[in-house]
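Each structure below appears as structure tokens.
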Structure I
Amino acid sequence: MVFSSYLFIFYFLPLALAVYYLLGRAGNRVLNYTLILFGYIFYGWANPKFIILMAATTLVDWLASMVIAHGTWRLWRVWHEPLVALPRDAARSRSQRWAIVLSIVTNLLSLGFFKYFNFGVESYNALVAALGWPQAQWEEFFRVVLPLGISFYTFQSLSYTIDVYRGDAKAMKHFGDFACFVSMFPHLVAGPILQFSFLAEQIENRRLTLDKFARGVAMFSLGMGKKVLLANACGKIADTVFDAGGAHPLDAWYGLGAYALQIYYDFSAYSDMAIGLGLMLGFVFAKNFDAPYKSESLTEFWRRWHISLSSWLRDYLYVPLGGSRRGEARTYINLVLVMLLGGLWHGASFNFIIWGGIHGGWLAMERMLGKKSFYAALPGVWRTGITFSVVCLAWVFFRSADLPTAWRFLGNLIGVGAGPTAGLLRGLIGQPYYILSFAVAAVVVWTMPQSWDMTRRITWPKVAWVGGVLVVALVQLFAQSYNPFIYFIF
């Protein structure tokens, strides 16, 4: 189930909000269990079997947090003791260390198995075929179906046990409170990746207000407009160009620019809708995008793009690896390693590893050269252009189905391998509707304020504008059959 669907907008969401607000006076714990129910319905709609996986890892992490909080596996002896955050500088017992290891291993094993098993089998088959041993291939080996959102809820669940272990948050005694954090449908399958310490207080204490609800509706409406009116149109251009098998340079750059706009609008729109839904339910989520294509360096880009993932990688990977505290060489290695793992988090293929390597290498270069960087002295608009170009070239690997396709497309960008269908392609992507949609999307990216900022204060003119966007988006949603969502595969 996706937010930009008839099922969600006209059936699931009205029912969820009606039940939630009817039970509003029953207290936060009842509301938490209500959110668990609707979260599991939302998650299990496509494949109910994966509910078991999410419930199992949630239970393991909650039990591990109890052991960490109490310092013993014999929880029945200490169950009634009050829970407080652990001292940050105190030594942890063997039981606490084993508990955090159990949580980390359980989450990473489930993520690794479901996300990377097929990649491992395919890599093994390619290796033995290259070595001339085709008889050793596992052609009939079983394949694993990727559960929706496993990358997102695994990271969120891990942040809980790690925060409790570090002493950054206290454990939640009630399983339902923690299960609500993991299964809350607004951020369940595509983020934002909410760190537990950020949301802990709101899980136990939150208020439903008209101001929150109004801003939530505005955020959701703008997100719907970005997704249906801009992301889908740009996505159609990008798909046509990337799937053509060959394109003239101008068309290839047009398609690549369209993909850059599609993935931004697709994901930022989903984040806007998730933040809006959270506000309707009384939660304030963190901002996840801040005009990333206006960045003047790749370092700045990662402060603005998918902020929740950047923060997670920094706090739970980059800093534990040593960050910038162990010398310059180690800093560069940590940057590259974190981005390589960030690429692998997005998908199990060498394309994503190369994408992460490009970003990691460029980040290390910027860190190494600092103000001596070759573009540091250029005007801001030039720095923005260079940064956007690097991001776009890296998107080639992110979008392409495999490495040969990526290399072919890079060749198209410089005039190599246009192919016999290049003329037909120009006619398909040169339609006025697509050109106008692309132009509007570009103008909005570089000139319009962010949805987060636009909705801070709701006025009647904004109500009219947001309402108009929502109506047009819903009408367009009925008219179009093309409605993919890129980050659902991650």
Structure II
Amino acid sequence: MVFSSHLFIFYFLPLALAAYYALPWRLKNLTLVVLSYLFYGWANPAFVLVMLFSTAVDYACGLTIAGHKPWSRDPVQTVETTPRSRRQRMALTVSMVSNLSLLAFFKYFNFGVDSLDAMLAALARWGLTSPDFGFDNVLRVTLPLGISFYTFQSMSYTLDVYRGRSAALRNPIDFACFVSMFPQLVAGPILRFNEVAEQLRHRTHSLAKAARGFAFFALGLAKKVLLANPCGKLADTTFEAASVTFIDAWYGVCAYAFQIYFDFSGYSDMAIGLGLLLGFHFPKNFDSPYRSQSITEFWRRWHMSLSRWLRDYLYIPLGGNRRGNGRTYVNLAIVMLLGGLWHGAAWTFVIWGAIHGLLLAAERLRGGEAATSRLPQPLRVALTFVLVLVSWVFFRAADLEVALGYLGSMMGIGQPRPEAALLGGLLYQPYYLATFVIAALVTWGAPQTWDVCHRLTWPKAGLSLILFWVALVAMETQGYNPFIYFIF
């Protein structure tokens, strides 16, 4: 179930809000847990079992780290900073291993099998193995939706408890609510436990907060349906074509850049809005990333909750920039390679992460500045955007061969096939051109949803209502409504 669907907007959400507000405070978190499991298990109820397992393990490990047995009735100590015992270190290890094992198995099993098959096929061409030897008949694994998000979120709890930054939760319902909360369950923002710990126990509900929540949701839905979907159609047309011209290739990758930005930031806006409707304040997840003047700045603005997670739980524990330049470059490379793999189980995602790692290291080599730092600001923004576009080719392409072929078209290498000229009739229709231009104007000229909704006025509320209605009409007529990050 996705937010931009008839089922969610007209059935699930109204019934969920009615149930949530009708019940007393002591039952609200339990209600959220039940609703979240229903939301998550709608496509495949078996996915709920995976999330339940992760939740149960981390709940027990959190209490153990806090020095309490899960079945004890003793009060949980608030925050502990004393040296950890062997038992507490073991509890953290169990939490990390169980979560990472789940993520590795479900997300990377098929990738590993495919990579082995490719390697064996290459060896067979050299006559080193039998052509009949392979893993074609090995069981394939279905990826549980959003497993990358909730495993990172759940791990942050045990890590924060271990580091003494948060108290362990005694109430299993509160912890299950933290892990499974449906507004941000399958696509973020990735919540840190200390960001919502107090809100799980005490939060307020008001008409003003609900109005801001509706505005966030309305503007996010408009970004998704009115901008991301048409741009996604353009991107699919170019990336799936057998041959594209130089202009079409750049047009298509720009369309994909708009698609993934409005798709993901729109979903984050909707998640933040739903959180407000339920009394929660979620962190900002996007800060106009295509206005960045360097790749370093881009990663401070793009998917901010993931960037903070990778920084605090991976980059800094690896040593960050505290152990010399050489180690800093290695740490950046490791973080970005793993960040690429987090996004998807394919070599194209690894290359995408490697590109960003190299660019970050190059800027670090210059003292934190991009090579374009002496250029006027508009040129710095434009050149940073071009670098991001080149990396998006690997993120979007079906495989490495497609990515390299597409990059060749962007560089003007090779002669397009005659049928490539026919793409123009599909790509440059007035509707798609208008959407492309509006997407560019919104990207570089319009205020962010966060700023619009921070202080809601009657004109802003009216605009949100109009865009919500237009998005609903468009949603009911569109046959193309994917969500890129839903599979991560």
Check your understanding: Between structures I, II, where is percent of Cα pairs over 17 Å apart, for residues 331-378 alone highest?
Key -> II
Check your understanding: Given a computed value of 0.65 for FRET efficiency 1/(1 + (r/R0)^6) of positions 59 and 107 (r between Cβ atoms, R0 = 25 Å, to 0.05), which structure among I, II does it belong to?
Key -> II
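Where a number appears in this text, it was derived from the coordinates with a stated rule and is not lab data. Quantities reported herein were computed from a predicted structural model and do not represent experimental measurements. Cβ atoms are built from the backbone, for glycine too; each structure is taken alone.
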